[in-house]
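Engineer: What follows are several structures.
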Structure P
Amino acid sequence: MNAGAACRETRVTILVDNEAGAGLEAEHGFSLWIETGGKRILFDTGQGGTLMANARILGIDPAAADHLVLSHGHYDHSGGLVPLLHHGHGFILHCHPGAVNPRYSIRNRIVKSLQMPREAMAGLDRFPQEQLDWVQRPVLLGDTVGLTGPIARETIFEDSGGPFFLDQAGHRPDPVDDDLALWVRTENGLIVCVGCAHAGLINTLHQVRRLNDGMRILAVIGGFHLLNADHRRLEQTVCALDRLAPDHVIPCHCTGEEAVASLRRAFGKRCRPGMAGMICSFDAAGPMNAATC
């Protein structure tokens, strides 16, 4: 899949994140509001506790989205479906079929459910099926924006980022195969939005470039899920990202303090940690403008 057009203006607002700007609420979760090419896209929904309140303060109506994308089915990205589905069904909802699977983390023999909340799954059952896109391959949402579909796992140093399983006994590892990312093609390069990058940040960026004739990465924003990464993985990720030479690196949510510190050392002013309320504007005339509410 190759998109020939390029968007001249894109605006990305962080609605939900572990950190928040003044007057906004933080939670362990992630959500972006993306305006590009005349389209409004809600990318992930957080746990559901802060999405609508933060959006209201920022002057955004998530229910007015043209597209709603779930990067994967974990509760901290899909829980916001519950209040959102009560507000309208005008959007097309995109997610991988595996997003509704039961899944768990197991640490020190403690089992925690990570799956999409039951109320959200019930909402999907009631959602108009003609507006539900089960993503199993790359998808274009417009001339200049698309979804990766399932991401090829190619690097030898990246993994799903945690002790994830498809069963409570811990016999079936969960590779988080439903993980996907969103890209926007601009005249200055590709803007890549990731939820948790469970497929691996570098794997994700390589797939996005393959889908866009090898175009350079302008910016990457989202959760990089490096909070459990050992020193070797962290070092290899930073080196590989440096070779891709993005102009803007905006780590959020599950990236982890040590990883953020490493990214800031490597990228300097090009790395700016995200938070709810941050607005990133990209246009053809110049570099990104970022403001924090």
Structure Q
Amino acid sequence: MTYKLLLVLEKILMKLPRKMRKSFFTFLAFVGYMLSKKYRNVARANIKFLLGEILSESQIETMVKYSFKNLLYNFLHIMELRSMSKEDFLSKVTVQNREVVDKIHAENRAIIYISAHYCSWEYGAVGVGVFCEPVAGIYRKMKNEVYLEWLLAGRSRFGNTNLEKSKVIKSLIRLIKEKKASGILIDTNISEREGIMVDFMGKRIRQTYTPAYLARKFNAAIVPVTIRTDDEENYTLVLYDEIKVNKSDDEKADILEATQLQADWLAGVITKEPKFWFWLHRRFKNDYPEIYK
């Protein structure tokens, strides 16, 4: 019944002109900002933790407000993707540095795309599938199965597939051996078992080593990818040069080096345009739980 109600709401909203639909989600973002003291504080804690020395209080508050809006716009984008044609998508999203993928494909190597919760991450994931190749994206199982079903349907609109995070390594290995692509988000909070310590924007944090481990073991390529916008209407998918993984006699050192390079890439992206990152997530709760108290 809940899923049917969600579909009814979606149907009503999709009949509205896009300008009105976007205004509706902008309003929801404002309501979320006003009502959710908890996540306002989470965003402030994250921003002060990483950028507190270079931003004023007014700049921090502006970024907190934008984080709510950006989250709701991602919800809007999923809703639109569920009925969007490929032609409509191509009219909204362009790509930069596509030749990086062509070079790796010519070498007959699988690609592990790494990305983050940045700007329109929903458009970004779908964009890789449209411009480059179908991607199997990893997701974390949600308690709300109704919303999850709705979300995954949008993400797989143009050929991408979805892999649930638990026990995913075997599936990733199979994809790499078949020279197929996978996508891994590297900016989520993880446990000690899942990650290794790296330097990130002046802090020591734990980050997933899975991309580096798989790339080294199976000669796959790690390609960072993100997306950005100037007007919240037109978006650019940006592919970056491959992050090389050495294969020396010291496996741990090779994996650490490649994981650090991924952290450096993400730090550069965030530093350049920090407002687009998903500041509402308790990214550092395992390494620095005190900042959220």
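Engineer: FRET efficiency 1/(1 + (r/R0)^6) of positions 74 and 106 (r between Cβ atoms, R0 = 30 Å, to 0.05) was computed and gave 0.35; which structure, P, Q, did it come from?
Structural biologist: The read-out comes from structure Q.
Engineer: Here's a follow-up. The value 30, 25, 18 for semi-axes √(5λ) of the Cα gyration tensor in Å was derived from one model only; which of P, Q is it?
Structural biologist: This value belongs to structure Q.
Engineer: State the single structure among P, Q that was used to calculate distance in nm of label points 7 Å out along Cα→Cβ at positions 34 and 266, giving 3.4.
Structural biologist: Going label by label, the one that fits is Q.
Engineer: Thinking of P, Q, which structure, once relative contact order in percent (Cα under 8 Å, 6 or more apart) is computed, gives back 20? Please report the intermediate quantities before stating the final value.
Structural biologist: Working: P: 20; Q: 24.
Considering all the candidates, the number was obtained from P.
Engineer: Taking 5.8 as the value of distance in nm of label points 7 Å out along Cα→Cβ at positions 58 and 170 derived from one of the structures shown (P, Q), identify that structure.
Structural biologist: Matching structure: Q.
Engineer: Suppose helix-only ellipticity at 222 nm (-39500 (n - 2.57) for each DSSP H run of 4 or more, over all residues; to 500) works out to -5500; of P, Q, which structure was it derived from?
Structural biologist: This figure was derived from P.
Each value in this text was obtained by applying a stated rule to the coordinates, not by laboratory testing. Remember, it's a predicted structure, so these values are computed and weren't measured experimentally. Cβ atoms are built from the backbone, for glycine too; each structure is taken alone.
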